[in-house]
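Peer 1: Structures incoming, each one as structure tokens.
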Structure I
Amino acid sequence: MVFFKESEIDYYIEEDIPYYDLTTESLGISNEKAKITFSTRDETVIACSEEVKKVLEKLGAYDIKIIPSGTKLQKGEEFISAYGTVRSVHQAWKVSQNILEYACAVATYTYKMLQKARKYNKNIEILTTRKTQPGVKKIAIKSVLSAGGSIHRLGASESFLLFGNHKNFIEKQELIKKVKQIDKKLIEKKLLIESDSMEEVLEFAKVGIRLFQLEKMEINELKNSVSKLKSLYSDIHLLATGGINMQNVEEHASTGVDGLVTTAPYFSKPANIKVEILPV
């Protein structure tokens, strides 16, 4: 789904274990046999269990069993287990737990948002932005995809998205003319225009643009704009963005937009993952 380089797995390990585990080594129990298990404390959508398996393997664990990313579990279900020395499983413990508590939180939040939104529109998409926390982009992307969500933009090189900050540099009519030319040139790309007014959307729609991001509109304005625009252009696609989260996802979904652009899943409360290490 998402490719993680060996060096990235090594980086996650080195962040927590740059040298050795002082406590475990000082206790003199490093070479004893142990079993480590990870289980849910709440209803959870699993994400990045495959990457945790790589962490465990690199640190010397064996007989590793995982439940794959995308699986929805109830409270109290075990989803990873492994054997190894006390040294190996203790070194893997917090690295793995940190990955899982962030990844599963993103996945679970995305899944719940999607379920709420699809009560009103079974075809609507939850699309997460590129505003991830530094250093966790791949984990965040994999977690969203594991939950059935979609990615709004992987990066600035991937898609054409005209923001207000671009518009500040070109006069409106000249900009519309330029966008029409770009639309013909970028034949493999679908141009996306961000706008906070239906009037501006109509100006760009007249020259053939059919994908718009409606920015921070009030719900009634959004609903009226979507209704009018879709009545005029049957092939238009509309996204809503601006502060969309678990609390307001349903009312935004009820407006008739095709997708909801959000950053909220990236900053949700960490998942509550239980880790237990026992002697064998």
Structure II
Amino acid sequence: MTKNNYAKYCKILSCTAIEAGDKIMEIREGNIGVRYKEDSSPVTLADQAAEKIILRDLAIIAPEIPIVAEESASEGNIPEVSNIFWLVDPHDGTKEFIAGGTDFTVNIALIENGQPTFGIIYAPALGDIYIAKDPDTATIQKVKNGIVIGEEAPIRVRQASKDNLTALASKSHLDDETKAYLEKLGVKDMTSAGSSLKFCVVAAGKADIYPRFGPTMEWDIAAGHAILSAAGGTLTNPDGSPFQYNKVDFRNGAFIASGDIKQS
């Protein structure tokens, strides 16, 4: 993919993500229409409306690239993919959204040769949009009333030593395996965040490590992975091997998301 492609995607899809986020906020003011999928996870009218907006624009700007999107996939609409495809989670953090919280996001990512190279995460209730503009550039910008405001600011992971780590844990998925892993690392400080914002917190240098041992899907993490990588961080399997996409059923195993952690 050329820089021109990334620039085009950034310009158009940042607007797409904001439009999808605005639709989510609009629906939040009325009947959100909660129902449950076969896996017992909740879905709302906001999830479906946001995905419709994203699919519309992806089909226009890159009709040749297949799209794997959460709500379409849950209905069995999954295209065959190879070395390049989109991963879309139109509304991550649905439980947080239903509960009246703020940590829910719109997520769009491009996968190339098993790795995310471009990604957008928009948190409409917080007014923050994070973008991996290419594999080496991650930024944050504020959004108000559907319009980006102020200067775009670069983000970067921070350096940390292994004896002074701040860990990030999920608000709703802090399981015993995660607790044991953090205890083994000797982590004393911990913060929490919901949805894919956990990746953004590490990418912005506000935490150092985010381990996840519970189940996730590729569309849950791809945009966050892109942003973290572009900010100088890593996402690996627990044994340190590279984390790959286009797995069977797009289902993830455990992973460790990290900033710049010194090993000594």
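Nothing in this text is a laboratory measurement; each read-out follows from the coordinates by a stated rule. Keep in mind the model is a prediction, meaning the values are calculated, not measured. Cβ atoms are built from the backbone, for glycine too; each structure is taken alone.
Peer 1: Computing distance in nm of label points 7 Å out along Cα→Cβ at positions 136 and 200 for each of I, II, which one ends up highest?
Peer 2: Going through I, II one by one, distance in nm of label points 7 Å out along Cα→Cβ at positions 136 and 200 is largest in I.
Peer 1: Looking just at Cα Rg over 2.2 N^0.38 Å, which of the labels I, II belongs to the structure with the highest value?
Peer 2: Evaluating Cα Rg over 2.2 N^0.38 Å on every structure, the highest lands on I.
Peer 1: Of structures I, II, which gives 17 when relative contact order in percent (Cα under 8 Å, 6 or more apart) is computed from the coordinates?
Peer 2: Value 17 for relative contact order in percent (Cα under 8 Å, 6 or more apart) corresponds to II out of I, II.
Peer 1: Thinking only about FRET efficiency 1/(1 + (r/R0)^6) of positions 80 and 256 (r between Cβ atoms, R0 = 25 Å, to 0.05), which of I, II has the largest value?
Peer 2: II
Peer 1: For helix-only ellipticity at 222 nm (-39500 (n - 2.57) for each DSSP H run of 4 or more, over all residues; to 500), the calculated result is -9500, so let me know which of I, II that is.
Peer 2: II
Peer 1: Could you figure out which one of I, II the value 2.2 for distance in nm of label points 7 Å out along Cα→Cβ at positions 72 and 240 was computed from?
Peer 2: This figure was derived from I.
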